Structure 1
Amino acid sequence: MTWQVERVANEHLTLEVLPQIGASVLNLRAASGRPVLRHVNLDDVKTSSQCASFTLLPYSNRIRDARFTFEGREVELRPTTKDGLAQHGDVRNRPWQVTRVSERHLSCNFDSRHFNDMNWPWAFTARVEYILHGPHLDTSVTLTNVDSSEMPAGMGLHPYFTRLQDGVDPCLSFGAALAYDTDERQLPTGGAHPVHPDEDYRAPSRIGARQLDRAYTAWDGLARLDWGKRTLTLTADPVYSHLVVFTAPDGSLALEPVTHATDAFNLAARGVSGTDMRTLTPGQSLAGTARITLEGGW
């Protein structure tokens, strides 16, 4: 299949987006051509999983056994992983409509009512806006409940950053005081706990050979990658209270701002506090912006 590619650029950055695959990011490069997010060849893209970044809606990450209880209602979804989970929402591989494109601004909309096979029982709409200004990329996401009843809700972004720059592994730092213990399916076993020394990145540290797949909370909305000659910062609105850190098999590093804990709907039903699960009444929206900023010799 031939994918439509929308490009926006300024003097610092070039962004490529695939509206037909969740309005996912194909590539983000500095003006020099250096990849900021992991480099992706268009011919290799089959789903959003091969993209450089995708959007998580109307929830983020995993739901245990693809089911949960909400306000006395048993909700069963189609499992989307081999181990029986529902994962990463249901918009990232669906076509979005381009509503605005200019030299430095791209907007795409999504309406679940246009699909009869949505893996979510409530109707919702979504908008993603990509804006370049100076050395910054702002990604703004809005999720709106257009159903007739309340719905649980969440959202997130799943960018994969290029980790090695000129052979240098970056120092990673982010301000998060709490983390979750997880089981063999990367599902939280309970509420968050104070970070242990080996999972604490409040002081800059190199990842090295460590394999990470961990969700943090009490996040201050700032994460930083520092290669010495150049740095990258990820900043996010307070609605993104959680950060998922994942060392991907291809060598890239996912830093995922999300609005709630993994499996938040089931954790909340168990009475676990601090998951930041949200409920949207009909017509109500959840929205937030995350920013990538380049500094130094990109």
Structure 2
Amino acid sequence: MRAFAAVAEHLHFRDAAAAIGMSQPALSGAVAALEETLGVTLLERTTRKVLLSPAGARLAVRAREVLDGVQALLAEAEAVRAPFTGALRLGVIPTVAPYLLPTVLALVHDRYPDLDLQVHEEQTASLLDGLVAGRLDLLLLAVPLGIPGVVELPLFDEDFVLVTPLGHPLGGRTGIAREALKELNLLLLDEGHCLRDQALDICREAGREDVAVTTTAAGLATLVQLVAGGLGCTLLPHTAVRVETSRSDQLRTGSFAEPAPSRRVALAARAGAARGAEYRELAAALREALRPLPVRVLGAGS
């Protein structure tokens, strides 16, 4: 099956053999054996090229799914034999990744050197799809999620900070009332970012029902540049403030009166995952590692 999947990907016996470390005759024989076992012709061979038959095109997709499943099974078995070894596929949202990954990567490097951490930055919906489907093992994102079968391991709460252009009356102020959001031209991220939804929720809690969004950005770096250019104001999670506001001297920040609007960040895993104990241990280690950041670290039961 590995031989057939490699040929289906490369459509070339020599390249496929090299990709999986087999000799070309062995690979050709393996594909022929699979065809005999299944009773179908998978490939159309000519002197110049290799093509997938109609049956081969359909079965190539299934073969890859089976191989991925086998790889996942082996990874789970390896994790049981030796904790914090093998691959760990971590999904992270874009409004967390640049600000927390330095801490996460340093922790893994120092404490879990045998762990093969593989990072995937995606929006929340894609991460959850990947977790449920088994493409990802663990997520680092804003919660609550409210997804059946997904366990949340809370890490910390962090406040939102108001970012304004230079000269704005709220720039540099402390104790800003949430009601001030009613009058602001608020700039937001594109749809699909959970931070956009959180900002809209904060506006609604402040009594602002209709937020006319005329300008959006794909990431926080662009968002703060729009603010620096005088197009409006925005909300940043506290962990992002130092990195993003250092990009321009045309920005000012203001803090909200207590209780300030905030978000919670957590790890999320499939309920009953074989590596659940490892994920809980990792969450505890991360809480300690994150204490120097401008956050309120939570207990395991929060």
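Here, each number is a calculation from the coordinates, and none is a lab measurement. For clarity, every value in this text was computed on a predicted model and none was experimentally measured. Cβ atoms are built from the backbone, for glycine too; each structure is taken alone.
Comparing distance in nm of label points 7 Å out along Cα→Cβ at positions 172 and 188 across structures 1, 2, the highest figure is found for 2. Taking mean count of other Cβ atoms within 10 Å over residues 60-67 as the criterion, the highest value among 1, 2 goes to 1. Consider the structures 1, 2: one of them gives 20.6 for mean projected area of the Cα convex hull in nm² as calculated from the coordinates. Say which. Considering all the candidates, the number was obtained from 2. Computing helix-only ellipticity at 222 nm (-39500 (n - 2.57) for each DSSP H run of 4 or more, over all residues; to 500) gives -13500 for which of 1, 2? Answer by label: 2.
Determine which structure produced the value 0.75 for FRET efficiency 1/(1 + (r/R0)^6) of positions 12 and 220 (r between Cβ atoms, R0 = 30 Å, to 0.05), calculated from the coordinates; the candidates are 1, 2. Going label by label, the one that fits is 1. Once relative contact order in percent (Cα under 8 Å, 6 or more apart) is evaluated on every structure in 1, 2, the highest one turns out to be 2.
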